[in-house]
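Undergrad: Below, each structure is written out as structure tokens.
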Structure P
Amino acid sequence: MSAPARTALPFDLMLFDLDGTLVETAPEIADAVNDTLTELGLQPATLEQVTRWIGHGTRELLVQALAARQGRSADAVRGDAGFAAAEAVFQRHYEARCGTRSRPYPHVVEALQALRAEGVRLVVVTNKEARYTARVLQAHALESLFDRVISGDTLPVKKPNPLAVTDSLLRFGVERSRALLVGDSSIDVTTARHAGIAVWCVPYGYNMGEPIEACAPDRVIADFGALMPAALQAAVTAVGS
């Protein structure tokens, strides 16, 4: 694919994490986790606990939930012959819950629409499985705003492996210096560092209970208002002055 004309903005490609960055999904994920734990005869988890488990995909989230409630190690849960059955229970509950209690964060829709109007290529890069990613995006009418959606099972590897980023750079013909990853966790920061692109993070997402500042992204932004074209231009001008 030939390289696109540069936009008037500092970035031609922007990649976004989903859970905790674009959309607040923890409440409905917690609902599905607790539906599952209850069906399995286990005590429910708190929203805070579930929030700490988000980031590595739903399978690993379930592993952490079962480990916490059964008093076992994560490795023991993963190796348990009964885990597949528990995972099927969770999948059933999450498919029912997906999109029911999530919501886009402030300024997300407006920023994406404005960036798209400026010609910026927009990509979702999430570790959530594709069937759940699609449900969340569709529930909030976000799917049409993206040029590409890369879920945890789209490619052979997922974040923090940089393949989703490097593949998008090649697909859209964008230089690394003209790409930005926007996320909420150490996983996103590590992904961007491995890919050699800039990374900005929001402070309100799911970073396993740690402040995002500790992960040293290039910038911490209050919300997606900082990604509106005028704000991006102003930020670059301020840095260059």
Structure Q
Amino acid sequence: MRGEHMAFPYDLVMFDLDGTLVETAPEICDAVNDTLHGLGLPAASLAEVERWIGHGTHELLIAALACATGTDAQAVRASKGLASTSATFDKHYQRRCGTRSRLYPGVREALAFLRTQGVKLAVITNKEARYTDTVLGVHQLRDSFDRVISGDSLPTKKPDPACVHACLHAFDVPKTRALFVGDSSIDAATARNAGVEVWLLPHGYNMGAPIQQCRPDRVIADFSVLAAEA
């Protein structure tokens, strides 16, 4: 039963993963540096990796290689060794995935509370499904969501709105009753492109820019706000 003083205003809440639900940068940084070390290249800093998060791990690897070699992303994409390096990174990240990530405070409690309100919950991430599944499994979040859309689940990924549209259709929820919760300009653009409201958290990865610059409908300090709305 919904809260007595005010019904929760959304029937569907969609969440980004990295930097929103889970702090994953440390273990991604480890995998990046495992890969760079094997190539004899200088290590990346955690701050650099945080700025590269958002477009999926393949794009992150390209950014890391471009930085380490002093070239640009286009040159890295055209390089003959990229496929082999990507395969190496995949092995390192599968080994590192879940080893140094952590849930942000209040995540588990907020998700459990929203479930009691009958709200449908989804994860929409640009992280590839093999990594998404590992992170959700390690942190015992798989059963918390009604749907998970990863970066390779659909032909397009965020900020294309197809991922949001797929959730709206699956749960037969109108745009006015849906909310996207994220941590970056990519999440803000995804929500805007789909015509749904967006709330952003300041604790994640927004490529080094202040979250207020994304002009979300609301900036929330932490997950306790979600429970307080009901």
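No lab work stands behind these numbers, since they all come straight from the coordinates. None of these values were measured; they are calculated from a predicted model. Cβ atoms are built from the backbone, for glycine too; each structure is taken alone.
Undergrad: Using the calculated result 17.6 for mean count of other Cβ atoms within 10 Å over residues 98-105, pick out the matching structure from P, Q. Each step should come with its number before you reach the end.
TA: Values: P: 17.6; Q: 15.0.
This figure was derived from P.
Undergrad: If distance in nm of label points 7 Å out along Cα→Cβ at positions 10 and 82 is computed to be 5.3, which of P, Q is the source? Kindly include the intermediate steps, with their values, before the conclusion.
TA: Numbers: P: 5.3; Q: 3.5.
Structure of origin is P.
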